[in-house]
Structure I
Amino acid sequence: MPNQPCFTKPNAELWQALQWHPSSDQLEQMITLQVLLRQWNTKVNLSRLVEGDDYWITQVFDSLWPLKCELESPQQPRHCIDVGTGGGFPGLAVAIALPGAQITLVDSVGRKTAAVTAMVATLGLTSRVMVRTERAELTGQDPSCRGMFDLAMARAVSTAPVIAEYLVPLLKPDGEALLFRGQWNTNDKQDLAKALKLLKADLIKVERRELPSNRGIRHQLRLRATLPCPATYPRRVGVPTKNPLGS
């Protein structure tokens, strides 16, 4: 692994708030990921959140706090997918924290997926992490991905109805979709409910969390399919964002 400069490391209180503690190897991987993000940012605009608390709270903590149940059984085999991974979050943090999981990272920007692929190799995760360069609409209609995942997630991608259309078609019958949201209100819930009716899915959980160090309010939304998702979803490239379901 590359030489590691002296970045600010997380203190014990951060892991206590998360109710999960990384092993020494996992902590080393997370520190190395921080270094790699900083290095790749000089070539590709991956993220501005790479230093100190920006990284440890807004990237690592925010990626992992919604996965409390999964973190209780980290070795359990799971197939997970991160749609719109950007610079690799939440997917890379999840891959480090859940060594039993197979992770697919999807993004449409080739420069970003090339950087993420290189980081995956340096982190020693190539046996468990696959990177795809394509639009989410195409992933959801690909037979190798559709209906194949225990957990499908997306962070900071689009509105909830759009994300739901991307994620629900990817789920196994007992799988769950995890939407990372900032603010969440009654209007948001109503818009999502309209979309879920068409996708044959339900909202099964909403959890609110304040990030440490006054880093803002976050919500996690968990979705579960009630029936097989209709074959028409996701619709063709560009349509979900231009005409969100239920609008």
Structure II
Amino acid sequence: MSVLTSEAVVLRTWPVHEADLIVSFFTRDYGRLKGVAKSALRSRKRFGGALEPMTVTRAWFAERPRQELVRLDQLEIVRSPLSTPVDHARMAVLSFFAEVLDEALPERDPQETVFRLLLAVLEQTTVEQPWMPLTYFSLWMTRLMGLLPDIGHCTACGEALEAGQTNFNSLGDGLFCSLHRNGNASELSADSWQLAQRMLRAPAANFAGEPWPRRRGQDLRRFTLQALERHLERKLKSAEALGRL
């Protein structure tokens, strides 16, 4: 049984037995995996603080014959979310990243683009600016999951949309013109619509220098959250926590 290694990000952990943990982690080379970290609650040498969610690591693990869970042997910290200041907003955003990836990604399916997206938004998620990376991640995950039709055109009729005339609802993916919006539709503001188009063309770092009060892109985040939850067929607990901030 050969030991594999890959860059990885820890998503979640669950205790099992007395000192073991089940770990959900997202690897660059092998996709999302679940593994057993034996004696993780006792062994500082092999795991240390590397089991905190959203810790970027180098992981060593082995696939076990006829077993769904891999054997997680060691995690070496590359970047810890606890190495910079933490507050409730930042932790809620990091929890959102973890929950979306853990729920949305199929197991053992490499997703290089999603992995690069995650590293990019983790780099930008600070106490001073949690809302920009949250908006960027939500928009791009919606697109990479195939839930975001062309936002420049009405999903129903295909006509080109204009700023101030874009709408979304909880029943269907995409944006709709004023003619094809239904009764429970919400309007996507002109600023958010233009922001979404910019974000789909540029890396997250390009937006780091812009002012990002919480209200900026709030309707865009609501639009993408509806699409994600509709696809997952469940409410995201981390989104509820963000809504209470």
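Any read-out appearing in this document is the output of simple, stated calculations on the displayed coordinates, not a laboratory observation. Everything numeric here is computed off the predicted structure, so don't read it as measured data. Cβ atoms are built from the backbone, for glycine too; each structure is taken alone.
Out of I, II, choose the structure whose coordinates give mean count of other Cβ atoms within 10 Å over residues 55-62 equal to 23.1 when calculated. Clearly, the read-out refers to I. When distance in nm of label points 7 Å out along Cα→Cβ at positions 39 and 119 is calculated for each of the structures I, II, the largest result comes from II.
Looking across I, II, the calculation of volume of the Cα convex hull per residue in Å³, for residues 87-174 alone that yields 95 traces back to I.
Looking at structures I, II, which one was Rg and Dmax of the Cα atoms in Å calculated from, given that it came out as 17.3, 51? Computed on structure I. Structures compared: I, II; top value of mean count of other Cβ atoms within 10 Å over residues 63-70, i.e. the largest, recorded for I.
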